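In what follows, structures are represented as C-alpha cells.
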Structure P
Amino acid sequence: MSAISRLFLLLSLLLASPGLLAASYADPVSKVRFTLPPGWKVRPVVVDRVRVLRVVPPKADQRERAAIEVQISLRKAGRNDTLPRLAAKFRQEDGDREAANFVRSNARTGRLVTEYRDGRFVSNRLWIVRHNLQVIQLLDKKRVLEARCTANASEFRTYRRQMEAICLSVTAPKKS
C-alpha cells in the first residue's frame with residue numbers, strides 16, 4: 001500500500017463521525033435501548049424505588065468539571081402525564097428552572113423533547129447553571145420513559161453530540 005493511500009485511509013478514519021463508532025445498548029431488565037458513545041458505561045441504580053440507568057462518560061473531567069449526568073428510567077405514568085400538559089409545564093419557568101428554550105412534542109409517537117436551563121447552589125454558595133436535554137415518551141397509559149442529559153451550561157456545547165446520541169435515541173418496547 002502506497003504512502004498516499006495509507007495517509008488517505010488514516011484521514012478517512014480520523015474524520016469518521018463519532019456516531020459510526022457508537023454502539024447500541026439494550027438493558028436486559030427494562031429492554032430500553034439507546035446509542036452508547038465509545039467509552040461510556042452504563043450503571044443501573046435504584047433511586048426512590050425506580051430503576052435508573054446512569055450513563056457515565058469515560059473521562060474524569062467530563063464527570064467532574066463538566067458535571068455530566070445522564071439518566072434513563074421507566075416510571076409509572078401520573079394522572080396528568082399528557083403531552084400537552086408536560087409541554088405547557090416546560091414552557092413556564094418553575095423555581096430555579098427557566099422556561100424551556102425548545103419544546104417539541106409528537107403526538108403520533110407520544111414523545112416530548114425539551115431543552116432548558118436551571119440553576120442550583122453548590123459548595124461555598126456558588127451558583128451553577130445547568131443545561132438539560134430531556135426526552136419524555138408516553139409508552140402506554142401506565143408507563144413513561146424519561147431520558148435526561150445534563151451538563152454545566154458552560155460545558156454543554158462540548159459534549160452535546162454525545163449526549164444527544166444517547167437521549168434522542170432512547171426507545172423502549174411497547175407492551176402488547
Structure Q
Amino acid sequence: MDKGENIIPAKIIDFNIYGDGERLVGAGSELELPTASMMTSTLTGCGLGGEIDLPTLGKFQSIEQELPFTMLHSSFVDFLDTTKPCALTFRGAAQILDREGITTERGCRVVERGVPKEFKPGKAKMGEAMDTSTKLELFYLMIEVDGENMLEIDKLNNVYKVRGVDQMANVRKYI
C-alpha cells in the first residue's frame with residue numbers, strides 16, 4: 001500500500017456499523033471513533049532538562065466507544081448484556097485524491113470488542129430521534145486501511161501492533 005507520499009486523504013464517502021457481523025439498523029448517522037491514550041508516568045532526574053511524561057510501552061488507559069442509535073429498539077438492547085463481549089465493526093469507503101487530482105476510493109475498517117458500561121435511553125420529542133446510546137469499555141481495537149493492519153490493541157492478550165509489528169513481543173518474551 002502507498003505509505004501516503006502520493007495521496008491526499010479527503011473524506012469518508014459512506015459507512016456502515018455492524019454488531020456481531022450484522023448491519024446495525026437504526027445506528028446514528030455519525031460515529032466518533034474511540035481515543036486510545038497511552039498510560040504514562042513522569043520521568044525526572046539528574047541530567048534531564050525537565051519532566052518527561054513518558055508512555056509505557058503497550059499500556060493504555062480506558063478506551064471507550066459510544067455507540068449512537070436513533071431510538072430504543074432491539075439493536076440497542078443487544079449491546080447491554082455485560083456477561084459477553086460485544087463485537088462492533090465500522091466499515092467505510094474513503095475518498096482519496098492523488099497528486100494529479102484523480103479521485104479513487106479506499107476501504108477502512110475498525111474492529112472493536114468490549115463490554116457495555118453505560119447506556120442512555122435518550123429523550124422523547126414528538127417527530128424527533130431519541131438520541132439513544134450505549135458506551136462500551138473496549139479491550140480490543142484494530143484499525144485497518146485499504147487492507148493493511150495499521151493499529152491493533154488487544155489488552156487481554158498484551159498485544160500492541162503498529163503496521164503489523166508487535167511492539168510487545170520482546171516484553172512478553174521477558175515475563
Looking at distance in nm of label points 7 Å out along Cα→Cβ at positions 125 and 149, point out which structure of P, Q has the largest value.
-> Q
Once mean count of other Cβ atoms within 10 Å over residues 45-52 is calculated for every structure in P, Q, which label goes with the largest value?
-> P
If mean projected area of the Cα convex hull in nm² is calculated for P, Q, the one returning 13.8 is structure P
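Of the structures labelled P, Q, one was used to calculate mean count of other Cβ atoms within 10 Å over residues 61-68, giving 17.5. Name it. Numbers along the way, then the final one.
Working: P: 15.0; Q: 17.5.
Checking each candidate, the match is Q.
Out of P, Q, which one gives -1000 for helix-only ellipticity at 222 nm (-39500 (n - 2.57) for each DSSP H run of 4 or more, over all residues; to 500) as computed from the coordinates?
Numbers: P: -7500; Q: -1000.
Source structure: Q.
Read the figures in this text as sums done on the coordinates, not as results from a lab. Please read these numbers as outputs of a predicted model, since none were measured by experiment. Cβ atoms are built from the backbone, for glycine too; each structure is taken alone.
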